[in-house]
Structure 1
Amino acid sequence: MKKYTAYLLISIASLGTGCKKYLEQAPDQRTKLNTPEKVSELLVTAYPSGSYIMLAEAMSDNLSFNSTTGYDKPENRDAYFWKDVEGTGQDTPNNYWNDCYAAIAAANQALDAIDKISDPQNYSAQKGEALVARAYAHFMLVTFFSKCYDPATAATDPGIPYVTTPESVVLKNYERKTVTYVYEQIEKDLLAGIPLLKDEQYRVPAYHFTHKAAYAFATRFYLFKKDMAKVVQYAGLAFPANNFAANVRPWLAFGSPTGGSTEIAQNMSSAANPGNLLLCETSSWAARNYARTIYSLSQNRLNSILAPVGLSLNAYKTYSYSSTFYFVPKLYEHFVRTSINASTGVGYLMQSLLTTEEVLLNRAEAYIMQGKYAEALTDMNTLISTRMTNYVAASSNLTETKITTYYAAKTEDVKQAYLYALLDLKRAEFVEEGMRWMDILRLKMTVTHLDANGNTMELAADDKRKLWQLPSEVTLAGLAQNPR
């Protein structure tokens, strides 16, 4: 169904005016969106097919200089030095921008078709999925390409174009408007779409926005928006029975002696994994490159990340390449050849976009910000109980004394100590998934990197390089680049 994404709005600006007549036609004259089933098929492409993992990990404080024998990839090297990553290939900002807007185009095409039919009540589930998917893609764009939401500045910070109609022209004037405006539109789509979703219509629920996945997205959105009450509300809606422990990614089961790194990676990206609330097929070389780049994880660095607050979260399985490059097996590549006999092709991976663990830890952070430390401890210890092979509640659980003692050198403030513990626990859970970078953006954290000579480099809290640069092609549509 990717042929529907001919309506690529901004990303097609470089095609030239010769495409005008083509764009005024339906993408495929043989296919009419006149049944719920056909609209559902189109919505398969309403999820971003680009990956942010390699860029986000390299820019974060997870990675460091490891070895000159590693792969030298611009999406690792340039991102590590916080330089603009050029090109349009897989794992680049340009690729992610285009793939997000391609997903938005598919959602808009579906919504446009539904608006024009005579029996829209029969398409309510499809409308719900399109609205939530459109909200998600715009949210990821504004997260990476604009300043993170700050109530004090969001009304003037440039956002990204929020596109709600299919495109029928090649060149069109777009506005970035403001981060506040983008957030308002995201919230509008999200809240309108959730009530319309019908989980039973999906053959493989993990590949679509179910209610649970939409609630998980809502916890992320409201955490960024700093509305902690709604984070708690939507976490409760996602798991009304509070059965988080039974629905996280089962690392203890992955530790079976019969399973190796390949099997674990396959299980991590499986739709049968209860922790995967939303999976998406993305075109990416991350599965083969992320663990063996020049700037990556050594054994000591990975071990330190997987021991937050002095805990040994030994259910996470770690492996190494040549005793130099260490990794947690989370990504499994599916390689598609360009032809039957070709040696070239495209790498794909099933990427976990939303997980049970994120919902749980988002709620824990919301509790901390509300001063509800007992509730936050319960949530953090729920995850810890599933991440230690020899878990004993009395000795393994975090307590306020453990937290304040561990972070005493960094802060005397109890709330800040709890937040440090939560963020370190979250960092361990999501290492090599790109989530740490989102927390760095959201909380305006300073990042330091070491180069090959041991020199320290710093990315300040409000450094302009934190924003990914917009593709140069979009200037044809009148959009201003991010300042440098």
Structure 2
Amino acid sequence: MHRARLTAVALAVVLTATACTTSDPEPRPTTASPQATGSAEVPDDGSVVVDVEHGGAPVELTVHPVQVVGDHALLTVDYAMADDAPAGTNLSIAALLRNPGSFLNVGRLRLVDPEGMRAWEVGRDAGTSVSTSGEALNLAPGGSVTSQAFFAAPDVPSVDVLFPYFGLVEDVPVVTGEDVGTTPADLGASDAAVYPAGDVEVFSVAYDGGASTQVQAQDATVTLASDVLFATDVADLTPEAAAAVDAAAAQIAEAAQEGEVVVTGHTDDVASDAYNLDLSNRRAAAVAERLGQTLGAGFALRTEGKGESEPVAPGTSAEARAANRRVEVRFTVARAGESLEVTTGDVATPEPTGAVASGSAPVEVEAAGATWAVRATEVRRSGPFLVGSLEVGRVSDGTGAPVGLFGDFAAGRLLSRGMSSTTLTAGAYGATLLGTGSYLYPADYLRGEVGTEDARGVLADQFVDAPVAQGQSVVVTVLWPDTGQDTVTVDAEGRFRITDVPVTG
């Protein structure tokens, strides 16, 4: 085994009666530093051991190598609590790590391959997490419990494991041909269970909303809002729109490899299919002609129109239709996996729309009927990511979860990402980094059908639902694309902004 540093340290969490009880009615002070617990005796098989403080008590995680058998892979994790933990402490691991809409499982664990930019989720059956341990997994002082979960088999030598509240455990070996002694059926999976896996993408939205950019490996798509480029039912670029395309083209030329560039027009569902198909073709041609003037001879432009046939936002609301009216520019980037910003002109950094703090100082935020203190305890480089740890503490009295702390329902360009309402309001997806002209969102991955509300998962805590009492805290982990900056600004629109956060590693 080897002992690793944990990317985020889990702090005090008060769970429901079935999940956590303590004989001390007063909240205990917490720190953001790992606590040494001493290693449990485990085989030297490549297991990764990390120490965290959770609920005021030291907890040791032993993440065993991921064992691949056929199409599936088993992740086994041991959780141990030291003898000298506060008396009466009792954590239900399965309640803490469960998926929304279910009670006891470890369905929110994810595997991540940072080099190949891929993520895996626990198996699901009819939308409910399966293939995981289903008992409470109560952890008490001096005791230990073990969780198991099945995923689709990774074809890489090692993965990182993303835990809710515990952070990112890096470099867990993947081994093959082992007799695990457990099958997905043993953990509740039927033959109809699915094991989601998807390519990780990085996504940014220009401050003015006129463009958004997504990159997966070397494949990039810049989406230009048709409402910025064209009047209703028109395919001719105005002088202002032509300047917007010129600005985008200059940034694309800087980031792209020479070769084919595909320009695709899309419309909303108003008017007939035939009319929309023709309009989308004419708009794609207009944008491509203008792009070619800046990109030059090294790029071969191809155009196509899709009309209303490929919506990215479900529904017929004004916001959904605006998201679906777009022109997409697809090309190959020169440097795989790097964050990419494309804007349609010079845009100033927006003024903060919430409370502001700097560095490691906490910022106070009103959300979920309570007052919270949010502090950026760490942002550090890990492969292609910046891994952020945001400590969320309850300032006001009472007990409750900080649901909605990081933002509201999606609007505008965000509708195209296919996020569930739970992910958008209960998790940390709204915690962005401020780039040179864009908001950079946490990395995400496609796990379902494009155009559906729950098509994507996020490499961040997706459901921050642990009840927190006054004076206590939880830590939320976020994986952003690496911006190359020495300091970053974390911004949750309408909630808070934390400037000048140093980047380590």
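Per-structure values
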| item | result |
| --- | --- |
| Identity of the structure behind 35, 26, 23 (criterion: semi-axes √(5λ) of the Cα gyration tensor in Å, calculated), options 1, 2 | 1 |
| Which of 1, 2 yields 8, 29, 35, 22, 5, 1, 0 [P(r) over Cα pairs in 10 Å bins from 0, in percent, for residues 208-407 alone, calculated] | 1 |
| helix-only ellipticity at 222 nm (-39500 (n - 2.57) for each DSSP H run of 4 or more, over all residues; to 500) derived as -12000 - corresponding label from 1, 2 | 1 |
| Winner on relative contact order in percent (Cα under 8 Å, 6 or more apart) once structures 1, 2 are ranked, highest first | 1 |
| For Cα extents along the principal axes in Å, for residues 320-383 alone computed as 60, 29, 16, the structure of 1, 2 it came from | 1 |
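Computed from the coordinates by the stated procedures, all read-outs in this text should not be read as laboratory data. Predicted model only: the values in this text are computed from it and were never measured.
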